[in-house]
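Rule-based calculations on the coordinates, nothing more; no lab input. Keep in mind that what you see is a predicted model, and the values were worked out from it rather than measured. Cβ atoms are built from the backbone, for glycine too; each structure is taken alone.
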Structure P
Amino acid sequence: MNVYPPGNRVTLLQCGAEFFPALEAAIDAALSEVRLETYILADDETGRRIAAAMKRAVLRGVAVRVVHDGFGSAGFLGNLGETMRQDGVEVAVFRPETWWNTFRRSRLRRLHRKLAMIDGRVAFVGGINLIDDLNMPDPRQPRFDYAVRVEGPLLEPIHAAMCELWARLHQHGIERLRAVMTAFPANTQAAGDHHAWFAFRDNVSRRRDIEREYLAAILAAKQDILIANAYFFPGRRFRRALLRARRRGVSVRLLLQGRQEYMLQHYATRALYGTLLDAGVEIHEYKRSFLHAKVAVVDGEWATVGSSNIDPFSLQLAREANVFVRDRGFAQSLQTSLERAILVDSEPVHQQRWGTRPLVDRVLTWVLYGVARSLMSVLGYGRN
């Protein structure tokens with residue numbers, strides 16, 4: 001497990017109701033620079049609200065730079081990107097959708113991380129896209145998700161990662177020089193007492209940083225592992241780590257998607273239930289709305305919040321970012337929130353009932369699991 005530098009203040013934000021006002025307020029307080037990265041940027045009430053805050057910042061002379069994913073935002077962006085450019089916001093698209101890369105494997109290498117940096121003094125990291133939290137079928141309940149507000153030395157690696165990506169997307173001549181020369185330095189002064197580490201995944205030198213940190217925490221667990229993950233389809237190494245934890249007597253609880261959002265993902269995940277339940281893993285399905293969280297708590301003192309799911313897309317292909325915190329107060333705050341969601345908004349999956357579910361459901365589960373495994377083999381993830 002990596003060394004977690006001290007001196008940070010990491011504030012937990014639950015759902016868009018807490019995240020969007022905090023992000024808007026930080027942008028409104030910006031003096032020099034705003035950087036933002038997101039998978040989905042939507043032309044809806046939420047997207048326009050944040051875009052309006054960025055326009056106000058531009059009018060104050062603040063440099064505002066936004067990167068959104070070409071695939072993730074394709075069905076949501078509308079005219080918002082062009083409007084932002086007209087307002088003076090610098091907008092870059094990560095891997096724009098084009099007809100000639102439709103069938104290329106590289107098309108799946110998306111920008112899935114959600115980051116914001118204001119003046120190098122405060123950052124946001126998490127799983128929440130810039131889209132209306134209530135953009136889903138009835139009953140209209142917000143997506144269940146988290147982000148964190150970060151201050152302190154951890155700002156430096158977050159800022160560096162964002163500057164590196166912006167420079168990568170502006171590789172030619174004066175554009176690259178300007179991208180490098182105008183980066184606003186991060187404020188690394190101590191802001192709190194949290195020990196924290198920032199990990200991001202790319203497809204070059206940091207392919208497994210997030211997964212390794214998860215595995216190190218699971219393998220070191222002594223009492224309790226609580227994972228909430230929207231798209232849970234781990235490789236062999238991750239599954240074995242959870243099963244070994246159970247054999248050591250560690251409590252393992254999973255809060256997973258209880259609504260069918262993507263049919264293949266939904267049934268492929270459920271194909272793993274039998275083995276996990278047989279080992280004594282508790283599985284709870286979130287029912288109140290769509291689960292979008294990517295968080296975990298181990299032994300009430302280690303926690304992570306970020307954009308990375310535990311599936312092949314996040315762990316093998318996408319650019320992701322997580323904050324890892326070693327602090328009992330922060331970890332217990334997240335654990336309390338998750339346990340409330342389990343108690344009030346979720347349904348347990350009972351081992352006996354799972355084994356007697358309808359034949360059609362069992363057949364569909366294993367057929368789609370086979371499809372998912374085939375795709376994993378193509379990606380090389382099945383060996384992990």
Structure Q
Amino acid sequence: MSILEEHILKKEAEYKKKGKKNTWVQNMIENMHQCRVATHVGKFTHPDSQIAIKVISGQNPISEYVTTMSVRCMNDVVYNDAKYSGIARFLNLVLENNDTVLNQAESGNQHIREIIEKYGGDYELFKKKLKCVKTQSEPKETEAILKQVYFPVGYDDYHLLSVLPNSSVLYELSERVRLMSINRSKVMSLPESGEYQDILGGITIGFGGTQSQNISELNIKNKGNFFLLESLPPTITKKRRKYPKRDFWKEAVTYYDILNNIREIHALIKDTRNNKHIRKKIRRILYQVVDKVFQIKYELWLKMPRWVEHEVYKSLKEEQKIWLNLESTEILDEEMRDVLSVDFARWLLQSYEQVIKKDKFLMGKAELHYISKFMRRALRKGW
């Protein structure tokens with residue numbers, strides 16, 4: 001007997017005890033529209049919130065940040081009343097193939113159709129109701145009961161940001177920690193079974209109190225408790241940045257400064273789709289690298305103003321001296337900007353070869369010219 005059929009049989013038995021006339025499956029189908037798929041749920045902030053949105057997970061696994069876009073995680077299901085929590089549980093039921101009823105039904109799984117019809121359900125109505133569950137409408141306004149952040153965008157001007165808890169990522173994190181805990185217990189009881197990993201300093205946070213069913217399906221599944229990682233400023237032993245005596249790119253800037261940027265670019269280049277979204281991401285990362293280079297330039301000046309005027313740095317390239325001297329009265333001409341831009345592009349391509357040891361792509365004059373344009377634009381703007 002399949003997981004799906006076993007679940008429905010159990011529900012039908014409970015339903016008959018209550019003396020209901022129709023089947024549990026049909027009743028569930030008729031009320032499916034009371035549920036919505038979501039990844040970010042306002043009820044985790046306040047149980048009266050009606051805001052819930054869905055972001056497609058796992059679309060950008062190369063990101064250096066933990067977000068819904070970078071993590072493959074299960075969708076949550078929310079509802080208007082706790083009495084519909086059983087429907088949400090059915091939709092998020094994990095089947096033998098490790099996928100949910102919701103996802104499999106959308107893909108046209110024939111077994112789901114057979115079981116629903118076997119136990120008295122109208123499958124055509126089920127498909128219509130499924131669209132209601134999956135249909136998302138962006139909220140037109142926020143709610144006063146949600147947490148708000150006023151983000152400055154100008155003088156006396158703000159964007160109001162509403163912070164929505166990400167229940168899907170919270171659940172995925174808690175599941176991974178739970179599996180680590182199971183493995184730790186196994187290894188500790190049988191040391192020969194291998195090694196284990198552990199997370200120290202984590203805490204759990206509760207949602208919904210004793211009424212976890214009032215929040216969402218994933219909150220029920222996790223018994224109202226989710227694991228949180230420590231979020232503390234890192235303790236960093238800061239390395240002293242070298243002041244360049246001959247070449248800014250080779251001495252002051254290292255490929256470690258842009259390690260994650262290079263890895264992201266490589267992953268995007270490997271993507272065979274090569275559409276406008278991929279190209280836009282590559283441009284954004286290249287501008288980030290340019291920005292980091294300018295940050296290093298100002299960092300050197302703040303620590304030691306007028307350092308380029310010291311005798312020890314007299315061998316520095318002339319165009320670099322002018323560019324790095326924030327008090328210089330000389331203006332970079334077009335030829336100097338070209339030299340700086342090409343040197344920047346050459347340094348970035350060399351850094352790429354240092355970071356990506358295997359599977360790296362061969363870069364030539366076309367790539368050198370393309371990358372140099374980003375620095376040239378910044379220099380023309382007088383950065």
Structure R
Amino acid sequence: MKIVADQNIPALSDLLSGAGTLSYFSERIPPQKLLAEADALLVRSVTQVDEVLLEQAPELKFVASATIGTEHINLQALEERGIGFAHAPGANAQSVGEYVLCAVLNWLNGKSRYVADEIDVAIVGAGHTGKAAGKRLEALGLNVHYYDPPLCKKGVKFVHDHWQRVLTADIISCHVPLTRDGDFPTQHLFENTALQSLHSQQLLINASRGAVIDNNALLERVEQGERPSLVLDVWENEPEVLSGLVPYVDIATPHIAGHSLEGKVGGAVMISNALLEHFGKPADKTLSDVLPGKAWNERDAGGLNSLESLNLWAKEHYDLFRDDELFRQQGLTTEGFDSLRRNYRKESPRGGFINQVVTCHNSEQYIQFLQLGFSARLLSK
């Protein structure tokens with residue numbers, strides 16, 4: 001079996017050892033020579049698997065994407081050709097949740113006075129990443145609600161479909177796939193009218209897909225002044241970025257919210273197992289097979305019992321402003337944006353919060369730190 005894979009999907013040589021011949025590609029589109037003989041193709045969101053690509057891959061039997069989203073995959077074309085498909089829903093959800101948590105901690109730290117349970121948080125999209133972000137913000141004591149009309153239509157109880165409730169929230173965090181049709185399209189969900197309604201006491205976060213927010217309309221809005229605080233990890237038309245918008249963004253990063261080491265390797269594990277299963281091979285790989293533990297020094301819950309102390313810890317272990325600085329320096333060109341994503345923290349991979357063990361003295365602390373994504377240990381009495 002000949003497997004062609006994006007070189008930035010980690011751990012594949014270990015996960016697919018003995019499964020076949022593994023060849024890597026470094027650009028957005030695999031070379032035609034590799035496609036011509038490929039039995040399986042493993043990609044990230046930067047590779048468009050469309051009719052043009054599939055025409056060059058006559059032997060292709062299986063495609064997998066190490067991502068949550070599938071908008072870069074022509075699923076109908078795969079089905080028509082009898083090509084199997086898999087992706088990695090939820091693999092980087094905890095990483096995105098940590099990104100949002102760090103952004104919110106920083107925003108709250110800049111406010112002189114607030115009452116946690118009076119901070120209203122609208123999570124737009126109640127899938128894997130939305131719930132991962134929401135449970136962490138709930139653990140801070142914030143008032144979190146989930147806007148998800150498709151789930152609401154299906155009768156799911158914990159979501160709502162009240163758009164005005166979203167637009168009046170103190171914090172709005174986007175976690176939806178990019179859809180252009182159907183009953184609830186998300187492309188330009190935040191268009192001019194919605195963006196004009198936002199004010200300077202709000203925080204808008206997008207860690208889903210860039211085109212969920214109309215970037216040109218957002219630029220028009222922020223140029224008027226009295227703008228909301230902005231955290232953007234994704235950009236419409238990336239890797240091309242609307243450079244005029246960047247100076248108005250408080251934290252700007254190159255689509256790396258899900259790029260913790262655990263998130264990236266987790267996606268690789270999921271698609272590797274799917275490939276092995278598709279071709280009738282044992283599919284029993286786990287994260288621990290390829291990712292040794294990386295525990296930090298144990299901390300006592302008493303030293304992390306305030307938003308200020310949590311924010312200091314977060315900056316020590318995952319400083320969003322380091323990624324922001326690199327993006328502003330290097331990420332405003334197509335080549336620079338792609339390079340930042342491709343080479344993200346290769347020298348010092350970003351570890352997930354799960355690596356931090358927190359010693360807890362009661363069940364309330366234990367539950368809170370588990371919700372925040374830490375490894376919690378409850379002391380016996």
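The table below gives the values:
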| item | result |
| --- | --- |
| Label whose coordinates, when volume of the Cα convex hull per residue in Å³ is calculated, return 231 (choices P, Q, R) | Q |
| Given 2.0 for distance in nm of label points 7 Å out along Cα→Cβ at positions 18 and 162, calculated: source structure among P, Q, R | P |
| If distance in nm of label points 7 Å out along Cα→Cβ at positions 82 and 338 is computed and equals 4.4, the structure in P, Q, R | P |
